[in-house]
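These are the structures, in C-alpha cells.
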Structure P
Amino acid sequence: MPPLLQSASYIGRFAPSPTGPLHSGSLIAALASFLDARSAQGKWLIRIEDTDPPREQTGASTEILRALDAHQLHWDDEVVYQSQRSAIYQAATRSLIEQQQAFYCSCSRLQLKHHDIYPGTCRQQSQPTTLPASVRILCQNSRIVFEDRIQGRQSQNLSQDIGDFVIFRKDGLPAYQLATAIDDAEQGITHVMRGHDLLDSTPRQIYLQQRLQMTSPSYAHIPVLAKKDGQKLSKQNLAAPLIYDSPTACSNNLLQALKILQQDPPNDLQQQCSADILAWAVSHWAPQHIPAIPAIKKDQPDFTASI
C-alpha cells in the first residue's frame, strides 16, 4: 500500500487488552479503526491496555502485535503500554480527591449487593482508611450527551443510571475507565472507533475527561461479532484465535472482515495480497455502510479460524 500523507487533525487508536491472542472480532475492530484513520490521512496508534495482570496471558501482547503486523495493519509511533503509566493515573486520582471530586470507598461487595447503583455511603471519605478502599468519582446530577458517528445520539445521566463509579481499584490498579480516558486525552486521540460493547463506557470516560479538564475524542461504535445465540465473540468466551500462518490466510481474514463491515469488496480482490486489499479498502472506506446495531450474529464467518 503506498504511503499516505498524514493529517495531524486525525489520530486514531486500537487498544487491545492482552488477555489472549487476536480473534476475528478483534481483527474487525482493528481494521475498522485502521481504515478510518488511513482514509482521513491520519495517524493510527496502538495502546496495550495491560492494567489487569490477573486476567492477562503471558506473551499475548507480542502475539497481538505480530498478528496485526502480519495483516499489514502497521501502526505509527511507539506502542504505549498502560502498565508503564501507573504514576500518571495515580496523580490524576489524587488531583480528583483533592478537588473533592472523588473519594475513598471501603464498602464491600456484600454491603452493595442489593443496590443497583452506588448509594453514596462513603462520599465524605476524603482520606485513606485502615480498611482496603477503592476510589470512586463523584457523579453530579447532569447528563452526558454525545453524537456517535454510527449509533447516533447518545445520552446518559451517570448519577441516575450508574452512580459513583470506581476509578481506582482496591487492589491498587487503575480502573479501565480512568486509564482509557486519560490516555485518549494525553495521546491526543481525536477519533475512537471501537466495538458496541464499549458504548456504555463512553459517557463515563467523557465525564472523567471533563472533570480532568481534558478534551474528548469523537466516537464511533461498530457492532460486535456475535454467535447466533447472541454471545459476543471474546477472549473470555474462548474465541478461537485467528490463523494467519500464510499470506493467503491473512488476505482471507481481511476480506471476511470487510464483508462483515459491509464494505462490499469486489471478487477480484480474492487473488490480491493484504497490502492491495487494504489499499482498496482505504480508498473505498464507507463507515456509513456499517449498520447501527449492537451485534452482527454469524455462526460461522468464513475466517480461517472457526468460531
Structure Q
Amino acid sequence: MVKRRGPLEHSYNARMPSPKKERRRTELRNPASKNLDRMTAREIVRLMNREDRKVAAGVGRELQAIERAVNAIVDAIRKGGRLIYVGAGSSGRMGVLDAAECPPTFGISPKAVVALIAGGRRAITQAVEGAEDSERNGERDLRAKKLTGRDVVVGIAASGTTPYVVGALKYARKCGAATVAVTSNLRMPVGRLAKIVIAPEVGPEVLTGSTRLKAGTSQKMVLNMLSTGAMARLGHVYENLMIDMMLTNEKVAERALRILAEASAQSVSAAEHALRAAGHDLRVALVVLKMRIGVAEARKRLKAARGDLRKALGE
C-alpha cells in the first residue's frame, strides 16, 4: 500500500533544496562550534566573541558598495522618493528596526523610510509560516505602497534566496526604482537582481543556519550606515549632533538641551530659554543662539537657506 502525502508535505518537499545544490555560506557548519552542546558557558561566549570579530572586517570590505547605496538613497529622497526596506524573518526585523528609529532620530516623516516584512506586522514578534515563500507577496506589498521610480528598494536577505525579497526586487526593477541587496551570500538571486550589492562575508554561523547571529549583526551595521550616512548628507545632523530629533520624553528633552548648549557654546539655561522661545525647534533655537537674533529672524534665515542649517548660520 502506497502512503499518500498531504498537501503540506508536498509543499515542504518541493521547497527543500538538494544537498548538492546548497552552496549558501550561511548554511555551512562552523568547525569551531561543532561541540557547541558540550561547551561551558565561558567557552560559548568566548567563541561567539571571536566569531563576531569577523563581522566588522566583512562589512569593511563592502564600503564602496555601501557608499554607492548611501548616495542612491540621498538622491532618491531629494527627489521626493523613499527608502524602502524589504525582508523576511530576522532580516525583515532589522529593516523594521532601522525604519522605526529614523523619525525620532532625524525628525523625518515616517513615510520617508518604510519597512516591509513578509507576513506583515505579526511577523515582527513571531514566525509566520510560509510568509516568505511567495515572490508574489513581495510584489503585492510593494504595489500597495505605490512604488515609483523615485524610490530606493533595499532587499535584505542573509540567504540571498528569499522569494519574498526576490519578488520585491523584480517588481522594483520593473518600476525603475533603484535596487540594493544586503546579503551574506553573493552569488544568489538577490545579488543578481539588485543594481548595488552589499555582501559582507562573515562565514558560517556558530549555530548553523541561525542568521540572526553574525549575518544579522552585519545587516544591522550596514543599515546603520545607510540611514545615518544618508540623513547626515541630507542635513539632518549638525556636526555630529542630532539637531532634528523628536522630543518625545524627558530623557530626550534633556539630551536636546545638552545638544543645543554644546552646539552653540552657550549655557544650558540659555539653551532652555531659546528652545522654549523657538517652540522646541532645535534648528531655530540654534540659529537664535549662534547668530544672536530673534526667533522670527532665525526662521527667516532658515527659510531663505531652504532648511540648510550650515548656510543659515553662514558656515
Structure R
Amino acid sequence: MSRQVEVKARAGGAVGRADIDLPRDIEAGDAFRLIALSCVRHLTLNESALAAGDAEGVHQMRVATRRLRAAIALFRDLFDDRESAPVKARLRWLTDQLAPVRDYDVLIEQSLRSADTSAPNAAAFEKLTAMLRQRRLQKLAQAQSAVTSERYRELVLDTTRWILGGHWTKAPERRVRRRRQHRLLPLARKLLRRRTRRVQKQLRCLANLPPEQRHELRIRIKKLHYGVQFFGSFFPAHPNRRKKFARLMQRLQARLGELNDARVHQDLARELLEPAPAAEGRGLAGEEAFALGLLQGHEAAALPRLVRRAEHDGRDLARLPRFWR
C-alpha cells in the first residue's frame, strides 16, 4: 500500500482498487491468492469512508466485494464447493447490507438531475430528494452497523484465512494440485476467450431478454471486465487493444447497470409508496409521489435507447481485435 493511499484511508477518504501486476509464469493458486488479498485490502481500506457516510466509500466497498466474488468464480476450478460456499455466502450478506445505500444514492442523483432540468416540477423534486436523503441515512446507519459488527469482522478474518491457508491451498489430490500449480497464462487466455463469446452471444438478442436474464448478462460482463483487470498484465504486447476492450466493457457495464437500476427503482418505488413504518418516519406526500412517478417515466422512456446502444456496443465487441492473442 502506498503512503498516499494509507493516509487517504485513515482520513476517511474513499480508496479505489489497486492495479494488479502478475508475473507471466505465475501459477493459478498463487495468482488467486494475490488477487483475492488485493480485494480484501480494497474492502477494508474503505471502512473509514463508509463510517463517514461517504457515498463513494460505500460504492468502493461494493466494488471490492464484487471483485472478490468474481475472482472466486473465475478460479472456481481450484476450490471444493463445500469450502468456498460459506465464503460466498458471507460476501453476499455484505453485498445485501451495502446495496440499499447505493440504490438510494443513484436515485437521489437522478432526482437532483431532474430538479435541475425540469423547472416546472423543481419544487416537487426538491421535496422528493429531501425525503430520499432521509431514507438513505437510515440505510446508511444499517450498513455502518453491519460493518462494525462481529459478523463483519469474522467475514474479513475467515475470508483471509481461507485465501491464505484454506484446504484448497494444500489439498493433496493430484487433480486439485495440478490445477493449483497450472500456469495461469494459458488459463487466463481461455477464460477471456470463452467469457467474451458468451457475452457476445447474449448481446445479440438483448432486446428479447427478460429483466432477470439481462441482470445475469450484466453480472457476466462485470466478471469479464474484472478478468481484464486481473489478467491484463499478462498481455503487454497490445496495450491499446486492452484499453479499448476495457473501455468497452466499462461502457457495457454502465448501460446494463442503468437497465438494472430501472428495475431496482421500481421495487424502491413500491416500497416508498407503501405506508411507512413508524421507525422510518412519514411516507411520501403527494408532490413527492408525483416526482417519483415522473422519474420512473423518464427511466422507462430511456430503456429502448439503452438497449439499442448496448446492442451497438455488442457489435463493436465482435469487431474488436483481441488483446490476448
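Nothing in this text is a laboratory measurement; each read-out follows from the coordinates by a stated rule. Quick caveat: nothing in here was measured; it's all calculated off a predicted structure. Cβ atoms are built from the backbone, for glycine too; each structure is taken alone.
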Which of P, Q, R yields 89, 49, 34 [Cα extents along the principal axes in Å, calculated] | Q
When distance in nm of label points 7 Å out along Cα→Cβ at positions 224 and 256 is calculated, the result is 0.7; to which of the structures P, Q, R does this value belong?
-> R
If you rank structures P, Q, R by distance in nm of label points 7 Å out along Cα→Cβ at positions 192 and 288, the highest one is Q
Read-out P(r) over Cα pairs in 10 Å bins from 0, in percent, for residues 56-95 alone, computed value 26, 37, 35, 2, structure in P, Q, R | Q
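If helix-only ellipticity at 222 nm (-39500 (n - 2.57) for each DSSP H run of 4 or more, over all residues; to 500) comes out at -26500 when worked out from the coordinates, which of P, Q, R was used?
This value belongs to structure R.
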